[in-house]
Structure I
Amino acid sequence: MLPVYQGTSLAGPSTVDNRTWVAAWSLGLLVCCLSALQPARALDLDAGDYVPAPAGTTLGLLYLQGAERDHLYQQGERIPDSPGLDSEIGILRLVHYTDLAGYRVAPQVLVPFGRLDGRNGLEDTEGLADPILAMPLWLVNDPDNRRHFGITPYLFLPLGEYDSDDPLNLGENRWKFNLQAGYVTGLTEKLSLDLSADAMFYGRNRHYGSGRWTHRQKPSYQYQGFLRYQLSPTLDLRAGLSWLDGGENQVDRQWLDDRQENGKWSLGFSWFFLPQTQVAATYGRDFEVENGFREDGRVNIRLLQVF
């Protein structure tokens, strides 16, 4: 059954009745929200991700992400009696660094999985999400001067678990392509600045809303910045800001006016507690939400093993 949120008043176009329009808007808004649960909100970075390892290095990573969302927003206003949504997401990631035509590259695969816990009318779901293929290319790799610049294409494969009859899914039943650029530079002996920007492009889901509708989405854009302070060779502190923009949804040929303009802050650390093993952890929350769920708290933990 499609969720229709109480307290929401929308005037539907003449081609569909009001009930169908509200249901379409509700589903579209949920898709907009659930895109933030994928292994990328566009594509969230960890500070230092654009500092490449030496050629020949292989990394195995496990990400664990937990988030609580108690309120849903429309046009910057909280929707009364809206559902809540918690998520527990994991990602397995394998990365290998090598040189290609004189440039450092890092082909990799990411396999996300997890659980979504709906509240106030939303059902739970769990399973595999859409796997991702990526290969960053460093156009500038100057470790002596602590300067790095790279670009990364990401391809999301529509292989995750998806059921058009369910309001919540970890898979999206559509192709996605993300192009990201990242820059890292040293500001002082111990302080570094990380900057990135990316654009996400969405394919169509032609089996949406019990298979009756087609879902489209305009591109979305994300901008991220981090400051990292190196307390020791094995321990750093980091603080970050992120801004997500765009991504308006269309359901049943109706644009939903649900463009995202969401901001988030985060604080954390990374620590090589063994010579080849690192743990990184961050805590963050949204400080601005235009449309979608507001994250009241998010904890990210990353375990990294160097082979």
Structure II
Amino acid sequence: MYQRKLGKSGLEVSEIGLGCWQLGNDFGAIEENVALDILTTAYQQGVTFFDTADVYGAGLSEERIGQWRKTLDTPPIIATKVGRNPNLYPDGYTKAAVKESLANSAKRLGVEAIDLAQLHCVPRDVLFAGDIIAWMEDLQQEGLIKHFGASVEMLDEALFCCNSKALTSLQILFNVFRQDATTELFPAAEQNEVGIIVRLPLASGLLSGKMTKTRSFEQGDHRNYNRDGAAFHVGETFNGIPYELGVDLAEQAKTILPEGMDLVDVALRWILDHPQISSVIAGTTKAEQVMRNTQASALPPLSVELHQALAEFYKLHVRQHIRGGI
């Protein structure tokens, strides 16, 4: 597993990280032994970057990671998020409340200071007011957090955050079915030494190439209840693309690939071919899926021709179907 710099933090993180939303049982119940197996397998495969949030299972994901972390001689870098729990969202944002939320996360994770604390898709008016970024800078100075970043939904939000000189990272939606960040954001992030963390690298599974139109998802899975943005931003589920159409697009994308290449490998490698990326966080519900995803780090870069073909496919066939803005 190759490592990359995480922005200006001085930290190095694995190219493939582990997203831990599923450990909060938000995709269906995961038994304790399965959760432990997922974490341990990722660690054994060289994953050194784990991403969670206080709202994943109302703290359950953090608690599981914290308990597992105690068993390790050399703990990995653990990032969490703040800004979407009921004490804050949508209109309870104060410095004291943000500090309390982060202190609770640190307690669940079993750390004195959080490695990386990320603003968690806070409302646009709260973000653009700027106060919350200043609070994060203060909490970094106080020692509650070692580094801070922001997880955002829109590219204009990401560009705004880049103006903070203390910002370490930006977590964004970026994949073969969502390519616009390359144009303006990546140059700005590179100039400001901001690391890019990619979430939804497989567009909620569409880019696994294994989805079918008849597939059903558990009631508690956001791929069931948030397909049209009923619970939170529509872009967080299937990239904002209507599910059945997304399945068709994934099948079409397969026809572009050279013989013998698998869509999931191409999708992950495509992201890693962008040098501005620090880590790709892919969430899985099975240990074998972790092993599958981490293999992308060892794959050779894709050809220029394939990159061009995928860019053209996105421009002509995908972009216009993304709901919720970019």
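Laboratory data are not the source of any read-out in this text; all were calculated from the coordinates shown. All values derive from a computational prediction rather than experimental measurement.
Just a few scattered comments:
- At a computed 19.2, 58 (Rg and Dmax of the Cα atoms in Å, for residues 106-289 alone), which of I, II: I
- Structure (I, II) behind the derived value 22 of relative contact order in percent (Cα under 8 Å, 6 or more apart): II
- Parent structure of the calculated result 1.20, given that Rg/Rh (Cα atoms, Kirkwood Rh), for residues 162-249 alone is the read-out and I, II the choices: I
- P(r) over Cα pairs in 10 Å bins from 0, in percent from the coordinates reads 6, 27, 35, 20, 10, 3, 0; which among I, II: I
- Entry that produces -10000 once helix-only ellipticity at 222 nm (-39500 (n - 2.57) for each DSSP H run of 4 or more, over all residues; to 500) is calculated, selected from I, II: II
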